[in-house]
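Dropping the structures in below, format is structure tokens.
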Structure P
Amino acid sequence: MFRRIALITFGMLMLAGRVAAQDQWGVSFAMTPEWQTGPGINRLFAADRVDMHGSEVRWGFVRGVDLEGDWGLSFVKTTIASNSSLDKDVSSCERGNCGTFFRTQEGTRMTGFEFHKFEPFKTWRDRVQVGMLGAVGLARMQGQIYKRTTTDNGDVESFDTNAGELFPPSTSVVPLLRMELAAAVIVVPGLKVRASGGFAMPGYHTFGFSFLYLIPSR
């Protein structure tokens with residue numbers, strides 16, 4: 001999986017490298033007030049049940065044109081709310097449900113870098129855009145979580161398990177993926193506000209917004 005993500009990222013960077021002379025460099029800041037897991041996430045985490053939610057912020061640099069698309073690289077900090085849960089290897093047993101049960105604690109988060117590209121489908125009156133936003137990246141799972149393993153013989157509990165156990169394919173590194181529908185408004189030349197929503201590993205962004213400022217070329 002990670003090799004595929006790395007190849008996709010490299011391909012997008014090569015494509016983005018072919019920039020036009022009129023493209024401008026700029027900065028960006030984005031926030032997702034709330035995200036939550038949904039259908040299909042269980043398989044990615046190799047779990048029987050996943051119920052997580054949290055928030056996310058991103059900031060970095062961009063390159064693009066007001067009336068066209070843009071691409072950029074951002075630092076990402078994804079917070080996973082306390083008491084988010086993940087259950088795996090769950091089965092019926094004499095004690096009820098046996099398996100391994102995880103609960104997040106305060107400070108559980110993912111930090112990493114993400115490459116994004118916004119491609120508008122339509123622009124109205126040189127002011128409003130609708131398009132697709134895609135992104136790939138990698139992040140590191142950080143923090144401590146509560147882990148309880150229940151068997152017919154009893155319970156084994158730990159309050160200081162590394163949060164990397166939430167994502168068993170790597171135990172620490174998590175892929176970042178986003179595919180969202182987006183609408184943007186060009187407030188003034190160089191300043192763009194964008195709202196978007198859709199799928200984003202590890203959950204679904206119900207609503208997020210970003211601010212982009214393109215520095216005028218001299």
Structure Q
Amino acid sequence: MNYVKLPKTKRGEATLKKICDAAEELFSQNGFYETEINDITVKAQVATGTFYTYFPDKSSVFLYLLDTLGRKLRHALRQAKLERPCDSLIEQERISIRVFFSFVREHFGLFRIVWQSQFVDAESFKNYYERFSAGYVREIKKAQERGEIRDFDPALISYVLMGVHSFVTLKCFVFDETEPDEATIDQLVEFFAHGMLKGPKIERV
């Protein structure tokens with residue numbers, strides 16, 4: 001969707017970045033509904049009319065941020081895997097966890113913006129996760145073809161993995177106000193690789 005009128009000059013790109021940076025910070029701190037366009041323009045140090053040069057309304061800048069930050073995160077994940085190719089899904093997941101935590105550290109507003117988006121535009125919220133799920137599904141299917149993981153529904157497993165990432169981020173960055181360390185990442189990888197239960201397979205009752 002076209003949420004923004006993209007600039008054609010370097011100066012325009014710089015102005016758009018100022019608006020987006022200000023909006024990301026304010027949406028993260030105050031929430032979508034408590035942030036006004038005037039708040040964004042004051043923080044970005046631009047005129048109100050300049051905001052409307054790029055965005056028709058507040059929802060558009062919010063959804064543009066959601067889309068742009070999601071694209072940046074997916075790009076970072078792809079680049080990390082290209083720079084360090086892995087033969088197994090579990091090692092790919094270790095890389096993904098590191099990249100995800102690093103990205104959240106740099107763009108903490110993304111985490112809050114994603115969660116707010118379900119109340120701003122439910123379809124965009126759904127699309128955000130489904131784009132990530134699609135990438136996961138491709139890799140999970142390849143791992144299943146290699147005989148690396150069991151024959152679970154790839155889409156279901158993709159949401160399990162994303163859920164773990166999201167809620168560990170919530171606990172560490174939001175509740176505990178700490179950053180996940182390598183020991184935390186090791187535990188997650190061990191959990192993904194071997195599960196949490198000891199003993200024989202659990203029978204259905």
On FRET efficiency 1/(1 + (r/R0)^6) of positions 69 and 149 (r between Cβ atoms, R0 = 41 Å, to 0.05), which of the structures labelled P, Q is highest?
Q
If FRET efficiency 1/(1 + (r/R0)^6) of positions 29 and 141 (r between Cβ atoms, R0 = 41 Å, to 0.05) is calculated for P, Q, the one returning 0.55 is structure Q
Value -23500 of helix-only ellipticity at 222 nm (-39500 (n - 2.57) for each DSSP H run of 4 or more, over all residues; to 500) was derived from the coordinates of, among P, Q, structure Q
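Each reported figure results from applying straightforward, stated rules to the coordinates on display, with no laboratory input. All values derive from a computational prediction rather than experimental measurement. Cβ atoms are built from the backbone, for glycine too; each structure is taken alone.
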